[in-house]
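Some structures to go through are shown next.
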Structure P
Amino acid sequence: MLKTLKNLFSGKGIRPLIIVDIGCRWGFADKFIDNSNNIIVYGFDPDVKECNRLNKIYNNKNIKLVPIGLSDRPGKRKLFLTNEPACSSLYKPDQILTENYPALDCAKEVSTIDVEVSTLDMWTEETGVKYIDYIKIDTQGSELDILKGSEKILQSVRFLEIEVEFNPIYIGQPIFSEVDLFLRRHGFVLWKFSNLVHYAKEGESDIVMANDTVNYDSHRLEYEVRGGQLYWADAFYVRKQIVDATYENESLDQLKRDSEIAERLGFMDLKYRIDKIQASI
């Protein structure tokens, strides 16, 4: 595999779009599966059995499973296993939350194992991957650690999706404000939130409160507010020059690549902005 990847990134031929999903349990590549041979998708998860399962499901030479854990530095770490395997984390679940919030029973600790972890920068150097177009990270609290171990390759990334916590579910985990400051220092800006998740003690989510609104310029959408505290969401970040539509030092090829990823992620507003620039060239 190493030789194949180094040949792929030797500079010959068309550059493929490179997609990386860190924390890929349950499947991860659906929005990128089609007849295109110009997309390579890498899924990372430390669970070897899950990687083998996904490999059989996809059975696609352009989708590659990597059974390793990632963090800010290589070494041995303790992995806290939980009732729902997808909630397992390198950070210890907060027992007070998992025992008092019914929806968080999934994150209740059941055991621990020691795992070896690496960094994304080390992996890309070892495999010869020279750039990544889009990264998604969902690793139950260790997202910022992974970003810190990716600072070199992060310079090439155009779009980034990351799970962020506004209130910690795992002890000592970084929260949204820390992740946001890190990404802004590296040239990204927040584009959208999705999947805002609240947790409540028993019965509180049944309480319907006053309605609230989401506003898109003059488009005002009303929604029902229920009891519970906001804990996490998926945050989408984009390179600032894409949002600002400043492509003075970018190639036409980069415009086309950004447009395709924006479309595949469902960001037709960004695609419109990018395509408008292409039309003016």
Structure Q
Amino acid sequence: MSIEVINLSHSYKAGTPFEKQVLFDINLSIGEGEFVGIIGPTMSGKTTLAQHFNALYIPRRGKVLIDGLDTRDKQADLVTIRHRVGYVFQNPDYQLFAPTVGEDIAFGPLNQKLSRQEAERRVHEAMAQVGLDYKTLYNRDIFALSGGQKRRAAIAGVLTCRPKVLVLDDITAGLDPRGREEILAVIRDLHHHQNITTIFISNSMDEIATMADRIIVMDRGRIIMDGLTRQVFARFKELQAIGLELPEVTVLVNKLRSAGFNLPAEVLDVREALSLITAALKEMEANR
């Protein structure tokens, strides 16, 4: 499933004295099976853009096409679009509402008018996909879950609708390192084994660097960079100029480069960095 954004602009409180434009003439294409990271400073428009992808916002200026379907079209089935482009919010409490885990995760397929038997089958499958134990947690009070479990339940609820695209809005924010890595492992598995197109918004440059194949950088409502992950992070001075931190490994590598180490600028993986630093040390020793 493809997403195409054409000349999209968006304002909050449009037509009032308090109107504020937050997106400016966005043009963007995301192809089937891509893993795209979206980064940018606070208030850069990341979430507003992403919420156009599943028709939470309908364009007033410009177009958003989901597999060629214009979300502005009055004949468009917006419910179907929202099932195909699943959106997981940063705060799971905005998304979870049913009394128990099983009821909440089953809401989507039941809303699609599927049978209770099929809905339950999908709940069982989705809980397994995100690492939630069906027997232990199915009847658990939804708000008795931990932060990480709530996020996994929110993802599971989206998965029961069999989305082709998964939009994840800073869903690891506030989690401890273990919970964060568990969520990231779930996302990697879904993308690699089910080929779900993944759009990953994050304020963590370390997460983006290791997860995304392509990065879109936003600033003040505009796309200012769009390219392969290594290419984007190689432009570290421009990223720092808009207030973005760099992945820790990139910071380390650039400090070593300044100290005379023969290293490429676009190293993003810790193990890769270790291998390259070891090789550089051996080269320096051989040249003494």
Structure R
Amino acid sequence: MNVLRLFDPWRGPLCTCPKKYSLHPYTGCSHFCLYCYATSYLGRKPSKPKNNFISRLLSDIKKADKRIPVELSTSSDPYPPIEENLALTRRTLDILKRAGFKTLITTKGTGFTRDEGLFDALMVTVTTLDKDIYSKMEPGAPSPIKRLEAMNSVKTGKGIRVDPIIPLLNDDLGALREILRIARDYGASHVVFSTYKVKPDNFKRMVEAFPELEKEWRELYFKEGYRIGGYRYLPAKIRRKILEPLVEEATRLGMSAALCREGFQDLHRAKSCDGTHLIRER
């Protein structure tokens, strides 16, 4: 198939995602998040529609298995600013719904409020509520509180991604607990946590934005840390120290919780890591 493809992150050894399709109406991403992993293979450029996307999608769905959910999107956000005028994601969702597919939205945008009823579950990414941090890290995205408020307005199954958690920057436990509390109060029933994984291009952007942390990050990732696949990871003991209390807090708040590409299977408290179980619960 052409644009509707089975999700396979290069057979990453720590990926626990269930079987699903990945679909991206756009290429590039106008949110320009500094820590973005996809820029290593997509480049860093504004969102634009894929060429002949709708006709390619219509061809693909004739061959696809309707029992497998479709996630929009795993690398290029389905709700960039141009979506308000182009409505390409909306057309995509409408086609999938009419064809009998179930869909999961993953986004840092807020435009999904216009499309309620066309998708089956929602995961909103929130990394911090600190304006000094998010204005540098996610310069093209709506503010995190606007994302949460938009999530609050829809009635579908929903959760949040706290991803990435970056040591010495947005890893304060009290601040992360506040995100969880607000998300729970706004109807989120699931949360996914993930620590920052270094790739050369995203690390360059991060140290340019936060030069005061470069020395400590290099120590953590390049001296104490190690490589898994194409990424550099924090040491396991540090990752677990960050993630374990967050899973405990989410559970205390009545939310299911999981990790993304972290291992630590004993910390998973959910039917799926990515939120696809929210579709079934609907």
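Hey, mean projected area of the Cα convex hull in nm², for residues 133-220 alone derived from one of P, Q, R reads 6.2; which structure?
On the way: P: 7.9; Q: 6.9; R: 6.2.
Of the structures listed, the value fits R.
Quick one: percent of Cα pairs over 31 Å apart came out at 35 when computed from one of P, Q, R, so which one is it?
Computing percent of Cα pairs over 31 Å apart on every structure in P, Q, R gives 35 only for Q.
Out of P, Q, R, choose the structure whose coordinates give distance in nm of label points 7 Å out along Cα→Cβ at positions 125 and 229 equal to 4.1 when calculated.
Derived from the structure labelled P.
Bear in mind these aren't lab numbers, they're just calculated from the coordinates by the rules spelled out. Because the structure is predicted, anything quoted here is derived from the model rather than measured. Cβ atoms are built from the backbone, for glycine too; each structure is taken alone.
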